[in-house]
Structure 1
Amino acid sequence: MRKKLPFLQAIAVLVGTTVGAGILGLPYVFAQAGFWTGFLVLVVVGLAMLCLNLMFGEIVLRTSGQHQISGYVEKYLGKFWKRFVSVFLAITLFGALLAYFVAIGQALAAIIGGPALMFSLLFYVVFAALVFKGVGVIKNAEFILGCLVWLVFFVLIIFSWPHVKTSHITVFNFKNILAPLGVLLFAYSGSISIPAMKEILVGKEKLFKKAILIGVLIPGIFYAIFSWAVVGATGLNTSEVATIGLGQLVGPFILVVGNIFACLTMSTGFLAVGLTLKGMFNYDYKIKHFWAWLLTMAVPLVIYFLGLHDFINILGLAGALGFGVEGVVYVLTFWYARKKSERQPEYVLSTVFAVMASFFLFLVFGSGLFYTLTNIF
């Protein structure tokens, strides 16, 4: 078992980073687009993220030493591209923090009653303090919260199952094929954990490819089951934060359990994203710890009070504008890493696969960006 522990830890890091606020928005876009439309796009985006993560895995295996994402981009593309990708990485992460801020208030208000904004601010203060404390506190909190997330997830699915109606999940509408794309790109955006997986698998790098495959597959199954249960139960009445509408339909127990699940999911995501963003400002841009933390925590609040309150639009913008543009840069980094490789990687993607994957990724990211920007603005 000890020999398998690093392999399981590497999978857990990718899964834990990937699954966050995005899962709560998926049932809504599935219901609006048609369940099977959303499911098809989920499969497409899942394959795209698998390609991207495998390509990024090869990048880190070709590189000596340990770096963060922006460090790999700088090494192979230069400082301009490091700054460029950092801007869009920040958009993704700020968008995630803003989504947590909006949704956590709605979830807590649904359980307790009262103004959502008050609960959002209380959550923000407590978890911003944990982000300030750093890795030690967060590792312990994340492990406990992560275990609770999976336990509550299974309870939620079991109690929702009897309320599923076939008529709610038989719709396919090709006209809405791009509607779920931005939210799904956000929901699958776990590539920032690939460098951490390399650190966990030191001496066991041959397991890297397998860990990525499993680490992408698990969230896909997780998303499909959750969306099926929620859309099957609530149909077109699916709420933007899925657990609120589900609880109102199924009953008080699921209202509480479902929104506890939402709170736990967003709590683990908030900690991971907050620490990553603070670390980027602190280590990559040499901003002192306090100011890096303050910048991380303040920007989402400013954006909220400037008027961006819509949960689904936040997810779509962060996914399509932030991660979509980042993904294109990661593909370019992959091809330059092949020319400037510092070590022999433990796995090498075939050239035919890499070329096809690159065009496939450009198509997915471009489609998501076009649809999201033309429909939100």
Structure 2
Amino acid sequence: MQIGLPKEIKDQEFRVGLTPASVKALTQAGHQVLVEKGAGLGAGFEDEAYTSVGAKLVKDGETAWQQEMVVKVKEPQPSEYQYFRPDLTLFTYLHLAAERPLTEALIKSGTFAIAYETVTAPDGRLPLLTPMSIIAGRLSVQFGARYLERQQGGRGVLLGGVPGVPPGQVVILGGGVVGTEAARIAVGMGAKVQIIDLNVDRLAYLETIFGSRVELLYSTTAQIEAVVPQADLLIGAVLVPGRKAPTLVTKDLVAQMRPGSVIIDVAVDQGGCIETLRPTSHSQPTYVEQGVLHFGVPNMPGATPWTATKALNNATLPYVLKLAKQGRQALDGDPSLAAGLNVADYALVHPAVREAFADLAAPAKSASPVG
């Protein structure tokens, strides 16, 4: 198979879809990989690292997009929609529930689009989302601590406190992978940490990890209303696979937070769970609303591209190899990969995305969703 590796064009997105090590595995298996010049530089991978393992360099993204399969990191940007076509297999993060224009473009083009974030293991895990969730969860506290600094617009709170002065308070909405990793870093910094979650079994599991170092709270409207106004750093970590997250924190509740507090929603690319938070960028990461500093960068792991690219490839490479070898038929024998299919045959396929866009959920032209 011919595989295209274009350079990411989202604002300050320095990750790349394939590392040289992944390209080597593909070329050794007999596939051809066409890499856009400079695609890996932001993550620390020189062009020569790709050519030395058998890749062919191409001068522009258009050529990379012309191949049978394109492997990316972030969702295609509007300028890339022109490259969609029926014989293209696209393998990347999509987050369609929060991206109607992208959803419409994929349907109209007939592109066979597989989303990393909905590939689902038999036990319900999201193996291609997990490595980025780990990184984003850890970065959320790192960024939060920075923006609590007075010079960054925060209220001047040191999360760990000092002897004689209480630590900052971190409230985490959601106890999944993101919330757990955020708590690890916050606890390590010495902050007071609270996790709110609906799943009692998950809360019990988190107790085995954190013991009494984290206050574990069952999620109700009353509980959220009680703890959010006290937060110095509020982290949204709610993910509903394929769907937009429910709004847990209203604008009125944000208004009750102390001026200079910080809000970060890690799932902003899926809509987020905080009413006042909207997507921002690494170039302009924050804004102030209701006196509270909001950080809404949807591609947070792009800040650590070397680590993030390697972690992502560790998870995606087995699926890329399978798709390269078997083409679209790879989904027939792999339910996990089949769960990643979002768009095929000019129609939405993934149930959650179909629910998000009921008006777009027309029947597929083919009886088989995997072609």
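Readers should treat all values here as calculations from the given coordinates under stated rules, not as data from a laboratory. Please read these numbers as outputs of a predicted model, since none were measured by experiment. Cβ atoms are built from the backbone, for glycine too; each structure is taken alone.
Hey, log10 I(q)/I(0) by the Debye sum over Cα atoms at q = 0.08, 0.14, 0.19 Å⁻¹, for residues 20-203 alone derived from one of 1, 2 reads -0.41, -0.97, -1.21; which structure?
Answer for the origin of the read-out: 2.
18.9 is what came out when mean count of other Cβ atoms within 10 Å over residues 292-299 was calculated for one structure; which of 1, 2 is it?
Corresponding structure: 1.
Among the shown structures 1, 2, from which was the value 18 of relative contact order in percent (Cα under 8 Å, 6 or more apart) calculated?
Derived from the structure labelled 2.
One of 1, 2 was used to compute helix-only ellipticity at 222 nm (-39500 (n - 2.57) for each DSSP H run of 4 or more, over all residues; to 500), and the result was -9000. Which label is that?
2
Hey, FRET efficiency 1/(1 + (r/R0)^6) of positions 52 and 100 (r between Cβ atoms, R0 = 41 Å, to 0.05) derived from one of 1, 2 reads 0.45; which structure?
2
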